[in-house]
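What follows draws every value from the coordinates through simple rules; no lab data is involved. Everything numeric in this text was worked out from a predicted model, so none of it was measured. Cβ atoms are built from the backbone, for glycine too; each structure is taken alone.
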Structure P
Amino acid sequence: MDSLTDGIFNFFKKEIIFSISLILAIVSCFFIKPSIAYLDYINWETILLLFVIMIIVEILKNLSVFEIMVRKLLVKVKNTRNLVLFLVFTCFFSSIFITNDVSLIIFVPFSILALVKVDRTDLIVLTVSLQTIAANVGCMVLLIGAPHNIVMFTVSHIPFASFFLLLLPYILVSVAFLIGISFFIPSDDVNLPKLSKIEVDRKDFFKRVFLGVDYFLLLTFIALFILIGNLENIPFFNLLFKKWIIGNEVIFGIISSQIISNVPAAILLSGFSTNYETIIVGINIGGFGTLIASMANLISYKIIVRAHYEFKIRYLIVFTVLNVILLLILFGVFVLLG
């Protein structure tokens, strides 16, 4: 019995967003009787698009495409400031194409290894904090860069160009912020040792690709769609959420992202408002702030704690301070743009 309880607790801890989404979806089923109409709640276009993107990402990851490119470019880095900038903007550019989550899964461990190799563990906390911010910025460039933008694209059908132009001011300001922080990093000489050769394992390649897909993320989306669909059909919640959300999409997007992360926030807001452009701005700005604001934030945190537990508190402080500052700056940009 204890082992079963431990197993359930560990699963809940590992898949906390899925677990909470599932519980809330089940609770909502007591208010709206389950029926075939539940299938209409689910945006199958989002689920399919997300699945295809995850398959492509897993293929690239198993072929080590981006890591091979990064290692070839890394030899040109000569000082610590450039090293950190290189590692940070690797996450920025890669997250455009392989999503912010996968970018951090691949490059945060690699960055920690590189900094340990050059005996600069003192830069790990700041580097990983900036990498996480960079990944959350990079995923704004193309709407395929993050699950919350995939949701908004499939719901709103806003053209690629319009989506990019809508978020461009926030991308530019965020990039300037990252470069500005880099000036506080010492510019000491660095000599990178030779890293071990990458071996691409071709055995059971497609099996590993399909096993690597985050099916719990897909199930999280399905649970959230059912939850929001049921809430829309409960008159009290329908009126309440519409009263709160409509006209306040950016504020509500930022606040809700800090509590439930920006993927559930995107599904929630788009279920009650058709002001899609302001929702898109709100949930993308909302990805900065607390550790919970974006699932990508939790990924970096888990990696750094696993590698260097002694940095746990320092990382939380540095990460939160930088994120809150950027969040306030980006909200200021929104206010100025009117």
Structure Q
Amino acid sequence: MERDLDAIMISSLVNVRYLTGFTGSNGALVVRPDGADILATDGRYTTQAGAQAPDLELLIERGCATALVGRVAETGGDRIGYESHVVTIDGLGSLQTAAATNRSGVDLLSVGPVVEALRVIKDTHEIEALRAACSIADAALASLIAAGGLRAGRSEREVGRDLDNRMLGLGAEAVSFETIVAAGANSAIPHHRPTDAVLVVGDFVKLDFGSTFAGYHSDMTRTLVLGPPADWQREIYDLVATAQRLGREALIVGASVVDVDAAARAPIVDAGHGAAFSHGLGHGVGLEIHEAPALSALGAGRLAADMAVTVEPGVYLAGRGGVRIEDTLVVGTDGPDLLTMTSKELVAL
């Protein structure tokens, strides 16, 4: 290990899953330079851990992280890394106590998000899981539209539950996050939560949703209109569609995340709606719905091949309505691989 650590204690459950395949709700992992890694969980998951991580030594203790730190200290580990972005102040105190109880002179050292840095680049298996999750979401939306599920008189909640059930029926393990259905003036609220508001002819209807497959999340937004679009609706939609296309085209290996955001933001700013695009262009997606990298003016770093990201510009006109168009894509050396295949043409229902 670069910092001459005797072990790193991983306490983020998502990172434990990434490194071992274990999906229980209580667990921690010690990673050691000699490969003698140890997975800890409690008695509820003995069988599951043995099946999902059969090659690892298994420690059954309710207090997983403290037990692992104690084990490392007991066996001669002097320098133990821990995920400082995950462990609380009280949790660190417990780890220090566990180490000191077994042997004096043990140092606990912050390693930060080292596993997250690995997760940024997806392997073939991960990309195919993302592709499957996106395919489920695409099919669910197509099914909803074909069945007449997006129509005047239904509430936002009804539409959201219908869409969720269709994703689950098509093989999703779960929905990626609380599905956003935002109609009429509510579509101008970027993260509106569905209510009993009823869809009305003339409304924009913004749908932001996704499914999970093999633990990996999809993320897609489409904005439709009930009935013939008004001129202002078509104007705003076309503007966001142009920004979204430019954002996709900017997904080039080596591109700065700030520059990618700027490429999509420029036409919206030029049209006088810069203040109405109130969030970053996109984010990484994988085992979590929001991961690195952040495509934003406040982001840092450059794109690399096999990063999975969203591109989701929006324009939100308070009291009138808003448009967001979002895809999930994988950065590639020959251009981005589009995973969400639903048409981005303005659909009038």
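One table, with the values for the structure above:
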read-out	value
For relative contact order in percent (Cα under 8 Å, 6 or more apart) computed as 14, the structure of P, Q it came from	Q
Origin of the value 61, 27, 22, where Cα extents along the principal axes in Å, for residues 33-152 alone was derived from one of P, Q	P
Answer label among P, Q for the case where Rg/Rh (Cα atoms, Kirkwood Rh), calculated from the coordinates, equals 1.05	Q
Entry that produces -10500 once helix-only ellipticity at 222 nm (-39500 (n - 2.57) for each DSSP H run of 4 or more, over all residues; to 500) is calculated, selected from P, Q	Q
Mean count of other Cβ atoms within 10 Å over residues 121-128 from the coordinates reads 20.2; which among P, Q	P
Parent structure of the calculated result 1.00, given that FRET efficiency 1/(1 + (r/R0)^6) of positions 57 and 145 (r between Cβ atoms, R0 = 30 Å, to 0.05) is the read-out and P, Q the choices	P
Source structure (of P, Q) for FRET efficiency 1/(1 + (r/R0)^6) of positions 169 and 201 (r between Cβ atoms, R0 = 25 Å, to 0.05), computed value 0.05	P
